[in-house]
Structure I
Amino acid sequence: MFGYVTVYKPELKVKEYEAYKGIYCTLCKEMGKEYGILSRFLLSYDGAFYVLYKMGIANENVTAEKSRCTFNPCKKCPKITCESDIYKLASTITVVLAYFKLVDNLKDGKGIKKILLYLLLPYFSFLKRKALKKYPDIFTEIEKGMSEQFEIEKDSNASLDKSAHLTAKMLGWLFAYNECENTKQAAYDFGYHLGRVVYFLDAFDDYEKDIKEKTFNPLSSCDNFIETATMSINMSTGVLSQIYEEQNLNKFSPIIENVIYDGLSYRLEQIIKKYRGEKSE
């Protein structure tokens with residue numbers, strides 16, 4: 001994922017934001033435990049949301065407490081734990097996606113940027129090998145999805161929907177991973193349409209950079225990229241909202257709803273303001 005799936009803090013209650021921070025901080029600790037302290041720099045809000053949703057749909061029993069922060073031992077951070085291996089799973093997905101993001105950037109990189117990325121490759125390859133041992137099926141599915149995505153993006157005329165489908169399909173599979181038969185399809189549908197929203201947001205956000213660097217962007221053939229992107233994102237968010245409402249999640253629902261209804265729209269507004277030359281909040 002790309003860093004777009006996050007809360008809109010002004011609309012969260014204090015206790016809800018504390019719970020969100022607790023999941024984020026616990027995931028940070030788990031990444032350090034599973035992949036080493038440096039892997040914590042790969043932590044993203046997307047990973048925290050993945051844990052939130054998976055706990056919510058499984059109705060996990062959770063325990064809340066305070067613990068010391070590794071990077072700031074004087075500070076006590078909230079910690080939310082559960083009996084399942086969801087944090088271990090989210091840690092693996094995070095490092096595998098980071099590895100393939102590096103590989104993707106290497107393909108597009110030039111000059112000093114490409115040299116710096118090559119210097120990082122041995123470390124990311126180390127993370128890849130560890131992830132492959134822990135969750136070979138996760139690694140294989142992401143590798144397959146990214147490979148198919150690379151092939152699609154070789155076609156400069158690929159449609160917006162066709163370009164988004166493969167990323168959406170991969171996220172659908174990841175959200176449905178380890179779910180029981182009663183929740184598997186619902187989790188897949190949620191992940192699929194979230195994947196569409198994230199893909200469109202990323203394409204919209206990177207439009208000018210991609211055009212300048214002459215790299216693939218599915219919006220490049222659109223007459224009005226702002227209008228097309230906005231419409232696609234709003235339509236996909238609407239479908240995502242409908243799917244979520246049908247699932248009747250109870251645990252962490254205020255935080256999940258904040259991300260869907262407020263967080264995603266806020267990110268869209270910030271991108272639109274960027275292109276219109278307006279000051280972001």
Structure II
Amino acid sequence: MSLVDYATAARRRAPGRRPLRFQPGLWLAWSIMITALLMALAPQLFSGYNPLEGTSGAQRLAPQVGHWLGTDQLGRDLWTRIVYGAVHSLSAALAAVAIGLLVGTALGTLAGAVAGRVESLVMRLVDVLLAIPSLLLSLTVIILLGFGTLNAAVAVGVAAIASFARLARAEVVRVRHSDYVEAAFGSGGTFFAVFWRHILPNSLTAVLAFATLQFGQAILALSTLSFLGYGTPPPVPEWGLLIAEGRNYLSTAWWLTTFPGVAVVAVVLAANRISRQFSGERS
């Protein structure tokens with residue numbers, strides 16, 4: 001979904017009162033997201049194994065009773081490592097979205113509200129950032145900062161700034177030229193009063209909905225960086241790193257990459273479905 005489509009969906013309002021409908025996809029998405037959050041907050045509730053210590057003689061065991069998702073090459077329970085990896089993947093994604101949301105929204109609202117040369121300068125910077133592939137930009141930032149979970153989150157957040165800035169600027173410009181804002185100015189309202197009371201609150205709806213979508217994309221980007229060896233270092237059980245560690249055993253231990261990959265895909269799809277709900281889209 002493009003930024004224009006997303007902004008349009010976020011502004012869509014159905015007339016009258018919507019009847020309550022049972023939406024299995026939405027309920028499933030919320031269930032997956034809540035489960036992932038519980039894993040991040042209280043992993044000990046889901047597994048009693050140590051995610052960093054292996055069991056002697058239990059290397060690369062297939063899924064079975066006692067090890068529901070099997071074990072890795074060091075005898076560590078894979079389910080436990082996925083559970084304890086949730087906090088690293090979700091917290092890094094949250095930090096990345098926060099960076100993109102705060103910096104991008106600040107630049108976008110500044111450009112849309114002030115206009116003139118400031119808008120031209122900011123949007124040219126945004127165009128430059130959008131012209132660089134997000135993965136390449138993230139790799140450049142993380143090479144400059146160094147490896148690690150926090151640096152990977154910063155790199156992904158920097159790559160998301162341009163998208164937030166463009167959407168925020170478009171929303172501010174739309175609201176700034178609306179009738180009620182013109183009426184507020186005509187009634188003697190100052191620029192900062194009208195901006196704070198009318199322009200900013202009515203411009204953030206689409207931006208916040210877009211942030212939910214970017215949460216899933218951030219998890220995917222962080223997993224990609226870890227898979228390439230630029231993210232979280234071992235032995236931390238981050239989801240992308242789990243996939244990378246299991247790629248050498250695809251022919252003999254397929255579960256080492258399959259189940260962490262399923263976890264990433266499930267959370268990303270759940271975040272995308274929830275973002276569609278926040279944007280007001282029906283389905």
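Here, each number is a calculation from the coordinates, and none is a lab measurement. Because the structure is predicted, anything quoted here is derived from the model rather than measured. Cβ atoms are built from the backbone, for glycine too; each structure is taken alone.
Ranked by distance in nm of label points 7 Å out along Cα→Cβ at positions 36 and 68, which of I, II sits at the highest value? Can you show the working numbers first?
Numbers: I: 2.4; II: 1.8.
Going through I, II one by one, distance in nm of label points 7 Å out along Cα→Cβ at positions 36 and 68 is largest in I.
For structures I, II, which has the highest computed value of distance in nm of label points 7 Å out along Cα→Cβ at positions 148 and 204?
Once distance in nm of label points 7 Å out along Cα→Cβ at positions 148 and 204 is tallied for I, II, the winner is II.
Assuming 0.70 is FRET efficiency 1/(1 + (r/R0)^6) of positions 156 and 196 (r between Cβ atoms, R0 = 35 Å, to 0.05) as calculated from a single structure, say which of I, II it is.
Of the structures listed, the value fits II.
Kindly point out which one of I, II the value 22 was derived from, the read-out being relative contact order in percent (Cα under 8 Å, 6 or more apart).
Traced to structure I.
Can you spot which of I, II the value 13.9 was calculated from, given it is mean count of other Cβ atoms within 10 Å over residues 44-51?
Label of the originating structure: II.
Can you rank I, II by FRET efficiency 1/(1 + (r/R0)^6) of positions 188 and 252 (r between Cβ atoms, R0 = 41 Å, to 0.05) and just name the one with the largest value?
On the way: I: 1.00; II: 0.05.
Once FRET efficiency 1/(1 + (r/R0)^6) of positions 188 and 252 (r between Cβ atoms, R0 = 41 Å, to 0.05) is worked out for each structure, I has the highest.
Assign the value 40, 10, 8, calculated as semi-axes √(5λ) of the Cα gyration tensor in Å, for residues 164-235 alone, to the correct structure from I, II.
II
With FRET efficiency 1/(1 + (r/R0)^6) of positions 116 and 260 (r between Cβ atoms, R0 = 41 Å, to 0.05) computed per structure, which member of I, II shows the largest figure?
The structure with the largest value is I.
With Rg and Dmax of the Cα atoms in Å derived from the coordinates and found to be 22.1, 79, which of I, II does the value describe? Before the final figure, lay out each step's value.
On the way: I: 18.7, 54; II: 22.1, 79.
Derived from the structure labelled II.
Can you say which of I, II returns 0.60 when FRET efficiency 1/(1 + (r/R0)^6) of positions 60 and 100 (r between Cβ atoms, R0 = 41 Å, to 0.05) is computed?
Checking each candidate, the match is II.
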